[in-house]
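Some structures to go through are shown next.
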Structure P
């Protein structure tokens, strides 16, 4: 008897990720990080805030995917036992 394949990735996951990572990026780039940039020039403040928020958003996206995959895999393991 062959085991049925479980799909861990759904099409709706990409839409959820775009919204979540976009919100995370905007929160950090325009709310939290500008106060931590040691400059008085608004262009440099925005540049460094956006650059830093981009790196942090990438890390957030990876953490979001890892959390989702582990949760789905554990759900499959618990349903088999």
Structure Q
């Protein structure tokens, strides 16, 4: 995840953009920080989803085969 300083800077630029116009360099910085944030978020979400094991009400593993293959490649859940 992003550092607290970068998140604070994202928020600072967002608040500033609401009250006044950002300079071109600030707009570019905001764009780069947002992209970095989104990449970190998506990576974390992917790791979370890839680590899931789906079971039905009977306790039977019903994880999709595609996900099982990814987990096997990553050595998750002893598959």
Structure R
């Protein structure tokens, strides 16, 4: 994760963290009510419902920085 964020703008570093967190939490199994609440809270705290919009804005802002675009793509393969 640190290598992926190395040299990236601050907002992209934060977005990479959110992508990894949202990817992780979206794959978790809500096996009981407590776990379901934990997952929902984590998804809300990470603003996962806004992630696609925020990623699209970053891709547009950094369109001329292929390393940044690649980092955003690779972040989806990560998880905490």
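Looking at Cα Rg over 2.2 N^0.38 Å, point out which structure of P, Q, R has the largest value. The partial results should precede the final answer.
Working: P: 1.59; Q: 1.70; R: 1.16.
Looking at the calculated values, the largest one is Q.
If relative contact order in percent (Cα under 8 Å, 6 or more apart) is calculated from each of P, Q, R, which structure is the one that comes out at 49?
The read-out was computed on structure R.
Read-outs: derived from the displayed coordinates by stated rules, not from any lab. The structure displayed is predicted, hence computed values, not measured ones.
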